[in-house]
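Quick note: the coordinates plus some simple rules give every number you see, no bench work behind them. Small disclaimer: the values here were computed from a predicted structure and weren't measured. Cβ atoms are built from the backbone, for glycine too; each structure is taken alone.
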Structure P
């Protein structure tokens with residue numbers, strides 16, 4: 001595995017841990033997490049708790065990309081796309097509704113993971129389909 005793929009793997013793991021830092025407590029104590037993030041309180045807090053649950057579940061789909069971005073290339077691509085989705089949500093669809101920190105976190109991870117994924121794929125060279133190698137081996 002090339003150095004860019006290793007960097008991508010660590011960037012994905014860092015993103016997962018960052019998501020869990022907010023999301024896991026947010027499931028159980030959403031009001032405290034909103035206060036910590038300097039966001040407006042919500043009554044009832046069931047929707048922020050549910051959003052935290054969804055973020056936790058989404059982060060589980062990042063794990064295959066962290067394990068092997070080449071074997072699970074679709075997961076790796078969607079890992080980056082999900083971060084871009086967060087940027088769009090926080091900066092374009094709901095500007096000013098949430099603390100900008102959330103959007104900047106997703107922007108940072110989108111740029112870092114996206115750049116490393118592109119560099120890792122370029123450094124790996126062209127992908128040869130398995131059926132082509134089986135035909136040549138005969």
Structure Q
């Protein structure tokens with residue numbers, strides 16, 4: 001027969017082992033979750049910066065398109081570079097809206113030059129904002145983070 005002291009000692013060792021493993025597993029799972037949350041927060045911040053950059057570049061182009069019938073190709077480079085970065089990191093809906101915004105801006109270069117009073121008049125009539133659908137798509141995507 002096994003001595004009850006050995007059974008008690010064995011039970012204590014098994015209990016200590018199980019408690020240690022549980023503690024390690026809990027700690028490891030907590031770190032994994034925290035790392036995942038930090039990564040998603042970093043990704044969201046990077047996307048916000050990317051979207052902000054595109055909006056700034058496209059807005060400048062749009063104002064340029066309203067004032068001029070021609071543009072220098074170099075002015076388009078930054079917007080297209082940012083658009084392609086969006087293609088890599090974003091959903092297809094965001095990419096489609098960014099692409100549509102660029103196309104609308106390019107079409108605006110074909111229109112007559114716009115004066116400040118024309119812009120005020122257009123705003124009162126409901127000026128077309130080529131970036132609004134893009135901004136709304138970005139908002140939807142960022143809500144998922």
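Of structures P, Q, which gives 7.4 when distance in nm of label points 7 Å out along Cα→Cβ at positions 19 and 67 is computed from the coordinates?
Q
Thinking of P, Q, which structure, once distance in nm of label points 7 Å out along Cα→Cβ at positions 27 and 51 is computed, gives back 3.9? Provide the component values of the computation, followed by the final result.
On the way: P: 1.8; Q: 3.9.
Answer by label: Q.
P, Q: which one has distance in nm of label points 7 Å out along Cα→Cβ at positions 99 and 115, as calculated, at 3.9? Only structure Q yields this read-out. Of the structures labelled P, Q, which one yields 6.8 when distance in nm of label points 7 Å out along Cα→Cβ at positions 3 and 91 is computed from its coordinates? Structure of origin is Q. When helix-only ellipticity at 222 nm (-39500 (n - 2.57) for each DSSP H run of 4 or more, over all residues; to 500) is computed for each of P, Q, the one that comes out at -29000 is Q.
By the measure Rg/Rh (Cα atoms, Kirkwood Rh), tell me the structure among P, Q with the highest figure.
Q
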